[in-house]
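Structures for review follow.
Quick note: the coordinates plus some simple rules give every number you see, no bench work behind them. Just so you know, these numbers come straight off a predicted model, no measurement behind them. Cβ atoms are built from the backbone, for glycine too; each structure is taken alone.
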Structure P
Amino acid sequence: MATRDDHSDDADQLLRGRALASPLRMRILRLCLHETRTNKELALELGMNPGTLLHHVRALVAAGFLAAEEPRRGARGAKEVPYRATGRSWRSAMPAGGPILVETFLQEIEGLIDDELQVTRLGLKLNAATRDEMLERFQALFEEYKDRGADPDGVPISLMFAEHPELSMAERMRRKAAPSPSEPPAPPGL
C-alpha cells in the first residue's frame, strides 16, 4: 500500500521530470552552473523575452534545479535576483530524455567553428557484459570530473555522451510503423 510519502515522491519526480523536459531549460541550467545569472541576463544570452523566460526559471526553481540567491540592485537600481544551478539535475530521471539532451546539444553547438567542436564516433560490437563495463567506466569518468569542481581559471565546456544500438533499415521501418507505447492501438478496420 502506498503511503503519503510515496505519493509525494511520485509528485516530486513528476515535477522534476517536467522541469527537465525542455532543451531551453537544460540550457538555462548550463548557463547558471558556474556563475549566477539573473532572468534578464539569461534572456539576453538566450535571445528571449524576459517575461517568457521567467516562466521557465520559476519551473526550475520549483523543482529545485535553480536556487535564487540574495537579490541585488541592477544598473538602474531595479531589484534583480541571481540564480545558480543546484546540480540536482545531474542524477534526476528524465523519461524519454535522450531526444531532449540531443536537441539541447545541437542548440548549444550552433554557431561553433570547426576547431571548437571535438567529435569522435566509433562503432563497436560488444556483448552485454562488455557494454555494461564500458558504460560504467564512462559514467565513472564523468562523475570524477563533476566531483572535481570548476577550475578557477577554467572556461565552461560541455560534454555529451550517447550510446545506441545500430538498427537495420528494416528495424527502423518496423518501429516507425508500430504505434508508440504511449499510443493506443488503432481500432480494427471494418
Structure Q
Amino acid sequence: MSRKKEAMEEMDAQDAPGETPQVPAAVRRAQGLMEVGKHGEAVEEFHVYLNEHPQDVDALLGLGSSLLALGRFEAAEKELRRALRVAPSNAEVHYKLGNALLKRGVYDSAASELRKVVSIDAEHSHAYQLLGEALNQLGDPQGAVQALEHAVRIDPENSKAYYAMGIAYDRMALPGRAAEMYRQARALSGK
C-alpha cells in the first residue's frame, strides 16, 4: 500500500466511530486545500480518491473546480462531464461546466449548460450572470440583459453582472444606460 493511501485511510479512520460521514475525509481534505488556494495539491488528492471511488460526484465536482481554478479548462470540462454522467440534474455541476466552456470560448455550449442551471435552480444568480456573458459573446445583447437583470434581482450586489450589462447596453447602442451600469459596477466593487 502506498504511503499516500495509508495516510488517507488513517484520516478516514479519524471520523467519529459509528458515524457515517456525509463527505468522506479524503474529499473534505481536498476541499480544504481548495479553500486555501492549493488547487494543484487538491487535484492530486482528488485523483487518488477517485481511483478508488470513480463515481463520487462531490470529488468529481471538486476536481473539476480545482482544474478550472488552475486554468486547465479542457481537463475541467472532461471531469465535469464525468460528474454529469453520474448526476445529470446536479445544478452545480452544470454551472461549473458552463463556466469552463465559457472560459474556453465555447459560448453556445456554455449558454446551454447555464440555461440548464437556471431551469433547475431559478435563484442561481451567478448562473444568470455567466449566461448573460455568454449571450453577449453570441451577439444577443437583449438576451444578455434579460439574464443579467435576473442576476441582479437575485443578488443586487453582483458587480460583475452590472458590468456585463454595461457591455450589453453598449452593444445595443445605449451609451447612457451602459454608463449607468458601469458606474453601478464600480460602486459595488469599491473602485
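With mean count of other Cβ atoms within 10 Å over residues 35-42 coming out at 14.6, pick the structure among P, Q it was computed from.
Working through the options, I get structure Q.
To test your reading of the models, identify which of P, Q gives 3.8 for distance in nm of label points 7 Å out along Cα→Cβ at positions 43 and 115 when calculated.
P
Here relative contact order in percent (Cα under 8 Å, 6 or more apart) has been calculated and equals 10, so which of P, Q was it run on?
Among P, Q, the structure yielding 10 for relative contact order in percent (Cα under 8 Å, 6 or more apart) is Q.
Using semi-axes √(5λ) of the Cα gyration tensor in Å as the calculated read-out, with 38, 16, 14 as its value, let me know the right label among P, Q.
Of the structures listed, the value fits Q.
For the read-out helix-only ellipticity at 222 nm (-39500 (n - 2.57) for each DSSP H run of 4 or more, over all residues; to 500), a value of -14500 was computed from one structure; give its label from P, Q.
P
As an exercise: percent of Cα pairs over 16 Å apart, for residues 131-178 alone, calculated from one structure in P, Q, equals 61. Which structure is it?
Source structure: P.
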